[in-house]
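Some structures are shown below for you to check.
Computed from the coordinates by the stated procedures, all read-outs in this text should not be read as laboratory data. Because the structure is a prediction, the values reported are computed rather than measured. Cβ atoms are built from the backbone, for glycine too; each structure is taken alone.
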Structure I
Amino acid sequence: MIPDRHHMLCLHTVLEGLRLGLCDFSGPSRAALIYACQPGAPLRVVDPQNLLRGHEPRIREYFLDSTEWQDGLPAPELVAFFDQFHARRLGLAGLVSLGGRSSRVAYQMWFTEQHPDLCSPGPTRRWLELALRQFTTSLCSPDVMALDAASNTLQEMAPHAVHDFIMDERARAIGPDTRLRVFSILSAIILISKTPEEGAWARGRLAFVEPSRLSRVHFLARLPKSERPRLDHGKHVRKMLQSVERSQRLLVSDGEHIIGMAQGGQPGQPGQGGQGELPPGTLCARFNGRHGMLSLDGSPVCSFSDGAFHSTNRRPNLVTLEEALLEWPLDDAQRTALFASVSRLVAAAGEQKYGCALIIDPYTPLLSLAGHSLETPMPLVGEERLALAAGLARVDGALHLSAARNHLCGFACLMDGPSFPGEDRARGARYNSALRFTHSHPELIVVVVSSDRPVSVVQKGVDLSKPPVWPPVPSMLRPPPTLEEWLA
């Protein structure tokens, strides 16, 4: 049966709402769906931006060559409304997936990107869970006007996805009986992160402990009940954070008030002097100025900045560098040492918010560059030498690294080369100099760190870390092909 107009409108609205919401939460993202409306009906594929391309062998094996995708699923007539707990996940490299079955839609499996800098796939799966439910609800309802509400809900899902994931994980850790109001906590975290104090943004840690487990916290100081700041008084809590700024201490809250100050430590990891262990189920927000990280029992959940939650762990993404180094004639020890040194230098630049460039040179002998050379190349081993190299990276110009020996050979090196059509005038001089330089010296790799965090890996005049250009999503989807047609 060919899907009718209402069916296609539901597909387009839910898919586009999901994609736009994930783009805000995780950066550029795609979404895809494999589904069947009726038992025994052929599976159909909705993949307007080719997210699933490259995974055809595993998809064929999972859906066509076996009944693996149906294992454990209850009969549709036994599903009152929705069942996702019995649907198996399809493990595809680089993708997050979630499947389910309802009384109206016999099977759905939604997919999206698993970005390299993802804190946790949990909130993203909660997003896919809502897409499952919204698609089922939209098909059951003839009200076309309700589709806009479904799309808007999916686009504004970030705090709900984070909330649902935290609630699920805390229920597993300490049981479903909890008094922490997670929605109120998330709102308070965003409010505090947006509240400056004497021109400075919030720094320090704030832990949210289950009220019944406060007796397990080793308090350095507690406040009287009558004087405890309310959590929703963001200005007051922001002032209190100054007492634990740049220290191992943290503020402790029961989800409604600030209880006191304690020695910091992760669950199961004692603080100084054997004290400071936080009880299981503790939610902790670390404020780092204009951004921060949210963790549960020491495991990262998401980050927050600019008044919103994001999936990124805010670490530099050097996956493309790691892949490029695999093509060089280096042994495993050389490659590992070089990548560790570059990662440390890039991380230092990101933490201290300065721009720099690193020229990674595989030549023997090394390329002769204009700049300051060292009388004896310095091995990039040990914190002291790496800290010195990070300091030299602040000087205008690029660091010159020997790939084979993991040595710093020069600093303040100039990168020049003739202009060519691949330049990007939307980026700065350091970035375009790297493009020109590697276009003239195709064997080199240049890592460019911008002061506002983006990291680019440039080789042969091309930015390897630049996201690919995907086909735009059409304003109205065409009837999706069956899985057999799509594979063919």
Structure II
Amino acid sequence: MLLRERRWDRWSTFCLRFEHAARELAKDINAPRLATITVPRRSFDRWAKGECVPRPDTTLILERLFGVPSEDLFSPALETLHLQVPSHDRDGLSALLTITENWSTSRLFMPAGELPGSWEMVGRQALDGTASAVAFRPAIRSGSTAQIDVASTGSFDRFLRSARRGFLVGVDDRESTPQLFVIDAANARRARATSPGRSVIELPGAHVLDDLTYGLLWSLVQFDDGLLTDDSALAQERHALDTYLALPRSAPSHLAMPDLTTAGTQWLGSSFCARHIMRRLDGLTEPPVLGTREQTGEQAATWLWFQHKIEYLRALSSRYADSAASMSRAFCISESEVSRSDRYERILLLLAISLMELQGIRVDVLPDPEYSEMDGFALIPERRAVVANWTRTDGAIWAVDTVTQRPALRGYREAAGEAQAHSVMRGPDPQTRLRALAGYLEIDWTWLIGRCRELRECGTASIVRPRSRHLSVEALDEVFHFFGSFAPDR
């Protein structure tokens, strides 16, 4: 548990920490032999599984490294920590162990006493990470609802009133694996205010913390905090975009706007690319063939949260609604990229693609890694390709161009043709195609349909609300209604 909490669960990372602690201890107690001790990979794996206890010299270094007696280090974490933690903190401890066990991009910090803890979520490649306040309270699930104890205490009232983003987590630990229920602290404050005098708030069972709801929280809070940080800067920079729109090509460096967070940079690049494409499709009566660079849920989550993204999809669908030809969009998502992604990220990717299918855009997913560096493009066959990249742009906020050379046009046409011919999404209708994609992404289709139906009933905003004006739950709620209409057995 300590290895996961500190992100030392890779052998190479752990060895650096261990050897540093060994040198410090050797110097402090004048025992040079300790500085020569190293950790074989097999030993590390066996320690992490609790299969053996190391030799005395090694245990001295481990005690120095972790600050915990060796007999506790190699005892079951839950039993050991329960003995050390006051009874009123047991809910937080159960939640800490459950969250760090299931989601490696989370860390929880629990202070002593009644102060709220801190829930840190970190990005994998495309997000900066952030931290929110968190409070844990006992919960009891009964049927389709869960009741969380919100009896008033001074520290809990201050937690709910804080302007900082916070989450209230209800912990039902009556089973061997605790069930956690999550709600934004602002929503919890609102719920308690509407039922004065009650010591519990009642949540729909859809609020259970699993890969679906974790993925939503993980992506939203990082975008939200980044965009709030950049709000003033983005308002100023947006006025300069018109100048770039008049240019046939542009690729401004990150160094031109060094103060922007990753979330702010992504929003600015994505917003500009959408405007660049729509402007250069003016007068086109037949729908373009689209290609996109997003390969992970972390990258694709922008489609679910950025308000301009849903507006862009609707504008495309509306513009070509009367066309006899259908619009298509190609992704390249290799098997190796799927295997590197956790399930909550793959769920975000599936939801983003389903949003496009919902808007009438047929999606093709090509598993061939040869096309992994494919540009984002809108291809007007035999005429031009509007290139628009804002993710994986090698130091640029965006990189846009308008291409007319025949060899380049042939390359975009071949990429789209390969995606259509070898797509993992096969079938005559969105439900069949999305179910095939769920299989490729190793997501249980029946489970996902059931969870989307639950979230359709309560809505995303009942769990968490964006604070930035650039974000919205609108697209996600549409997706949940879309999935909720599917039959799980088809």
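For the read-out FRET efficiency 1/(1 + (r/R0)^6) of positions 233 and 337 (r between Cβ atoms, R0 = 30 Å, to 0.05), a value of 0.40 was computed from one structure; give its label from I, II.
Values: I: 0.05; II: 0.40.
Label of the source structure: II.
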For 0.20 (FRET efficiency 1/(1 + (r/R0)^6) of positions 281 and 401 (r between Cβ atoms, R0 = 35 Å, to 0.05), calculated) the corresponding structure among I, II: I
Source structure (of I, II) for helix-only ellipticity at 222 nm (-39500 (n - 2.57) for each DSSP H run of 4 or more, over all residues; to 500), computed value -14000: II
Given that Cα extents along the principal axes in Å, derived from a single structure, equals 75, 62, 49, which label among I, II identifies that structure? II
Please state which of the structures I, II yields 4.5 when distance in nm of label points 7 Å out along Cα→Cβ at positions 57 and 433 is computed from it. I
